[in-house]
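As structure tokens, here come the structures.
What follows is calculated from the coordinates using simple rules that are stated; it is not laboratory data. Because the structure is a prediction, the values reported are computed rather than measured. Cβ atoms are built from the backbone, for glycine too; each structure is taken alone.
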Structure 1
Amino acid sequence: MKYCFGIDVGGTTVKLGLFDEAGTVLDKWEIVTRTENGGENILPDIAKAVKEKMAEKNIDAKEMLGAGIGVPGPVDGKGFINKAVNLGWTEKFNVEEKLSGLLDMPVKAGNDANVAALGEMWKGGGAGCENVVMVTLGTGVGGGIIIGGEIVTGAHGAGGEIGHIHVEDKETDSCGCGNKGCLEQYASATGVVRLAKKILAQTSQDSVLRDGEISAKAVFDGVKAKDALAMQVAEQFGKYLGTALANISAIVDPEVFVIGGGVSKAGDVLLDYIKKYYTETAFHGCRETRFELATLGNDAGIYGTAKLIVSVQSH
């Protein structure tokens, strides 16, 4: 039996999973992400946690394929990360080499959104497919593009930055990236709230959205209750996201779009709005592309990073 570790580094916690090479998770746990002092403790803490788990499970170094690691920042094909502000990493360095040196085993690194897409392709909503586009609708809009079973990272590690596709010329507010009119400004959890507040301000019409705190969940709960204003917000959201995905499909032609992140908990009703506008604007050859909800939740990252190292070692 061969084993590997999947590691998903977030701003507050690091998720770790021990897998066999077939992708069965044998154990999973978390440690705190210590971001102080420029995040200097993060990789040593991970190495310590991995070695402790190997000792606990009586796994010999010879039985290890290695470890995969996902980080919140662009990672190029050679393992260099060009800053990860959430982790306190401000310098460019090779995360693969550094962690490999601490662990004395092969390490493969990737961007966190890309590896989540890989995880969903392997064991989640995209299982059985090799050409998958994953869209994560959370605080921002993340994404990952898998073609022929491989992550598309691009020349600068920015492949799959779906949230920063330009979708609105008339936008006056800046996105977190500094541009204006990015998809993230309308399709993320914060974007849906923003759309809702704009629509509520334009009318005095009754709506369940006036009753409490506005959230993406409140909007889609309103849609399920047939609230007219909530449905208007969902239409706008669907138009921005559906059209953006139609544009992506004309370039990469995936078998399936997997929709994940907190906003996706709204379920099939969310997919209905996206599909409506996708079908209207997609090239005819791509119109039948499937839409699925992500199934791995917060574990997508550890599955994807495990798959990273399994793929490298099986080539």
Structure 2
Amino acid sequence: MRCFVTGGSGFVGSNLIALLIKEGYDVVAMARSEDASNKIKSLGATPVSADMSEADRLVDDLRGCTAVFHLASASEFWRGYEYAYEINVRGTEKLVDAAKKAGVQRFIYISTAAIILQGKPVYDADERLSLPHLPRGAYRRTKYQAEQVVLNSNAEDFQTVIVRPPLVWGKGSVVKFLVEASREDKLMWFNHGKYKVPIIHVKNLCHAILLAYRQGKPGEMYYVIDSEHVVFRDFLTRILATQGLTPPTKNMNRSVALAMGNLVPVIWKILRKKSPPPMSAEMIHMQATEYTVSDAKAREELGYEDVITYEEGLEELKSGF
């Protein structure tokens, strides 16, 4: 009943640790900073000081663990492919190698449904959908490459399962930053926000991750989403309403936004700015492209179902982020 979590101080990771501990698991989690270590301790888990570049040194810390839940990833999209590759791909390779040496039985990798986005709408995608070419964005490309590392490592004595969630929402999620941008009048729509997207509440995702560990078929991948897709404009409008805010009135054409999203990070790099650029093409691809997916496989094979409804999730947000 001992397991190892990467990305444990993040939004999804901290919620997963809380669930694992509630379920009676002894949790060890990787922490790359003192703040992360303190947060992991506050959740009731044991922190291990390391980052993904040092994952190959975790063999002793992984001994006795029956499972690894790998959530850590390079989410700073603007830092480029080499940065993302070292963390998402090389880091995953090192972690897989260490887990094998430590005798870990199950390896659960949390990827992203956005891997399938290649600039055009995608409808009713499921696990059978193959990509005609690798995603262009550094984050999506390296997440897909990391998936291949995990799938190719599957064996009888080292079983791997992949979970692909879409936009994750709930208290403390990326939606918090959209709310803050709205308060500062920095929020705008792309193509008026009138496109359908899948979402998943963090509680539903953590429930699905635990099911993937317990019942996922080795070498398989599962999409997991909330029961209903949403129109992004309606979704964000309702999120903002929980905080007493009105939706933005500003709008930008998606094509123009993508052009700016490619240019602005380059300017930021030339100017050697340390703050993240206000726009990136990859983020626009991920949050402003219409797509729908099916999680029928997870619902059938894992027994996955929503543990919190859309309305209940919105009600939770009324008390703040």
Self-check item: Entry that produces 2.8 once distance in nm of label points 7 Å out along Cα→Cβ at positions 47 and 287 is calculated, selected from 1, 2
Solution: 2
Quiz prompt | For distance in nm of label points 7 Å out along Cα→Cβ at positions 39 and 303 computed as 2.5, the structure of 1, 2 it came from | solution = 1
Quiz prompt | Structure from which 0.45 was derived, FRET efficiency 1/(1 + (r/R0)^6) of positions 71 and 191 (r between Cβ atoms, R0 = 30 Å, to 0.05), options 1, 2 | solution = 2
Self-check item: Winner on relative contact order in percent (Cα under 8 Å, 6 or more apart) once structures 1, 2 are ranked, highest first
Solution: 1
Quiz item: Taking distance in nm of label points 7 Å out along Cα→Cβ at positions 159 and 279 for each of 1, 2, which is largest?
Solution: 2
Quiz item: Of structures 1, 2, which gives 15.6 when mean projected area of the Cα convex hull in nm² is computed from the coordinates?
Solution: 2
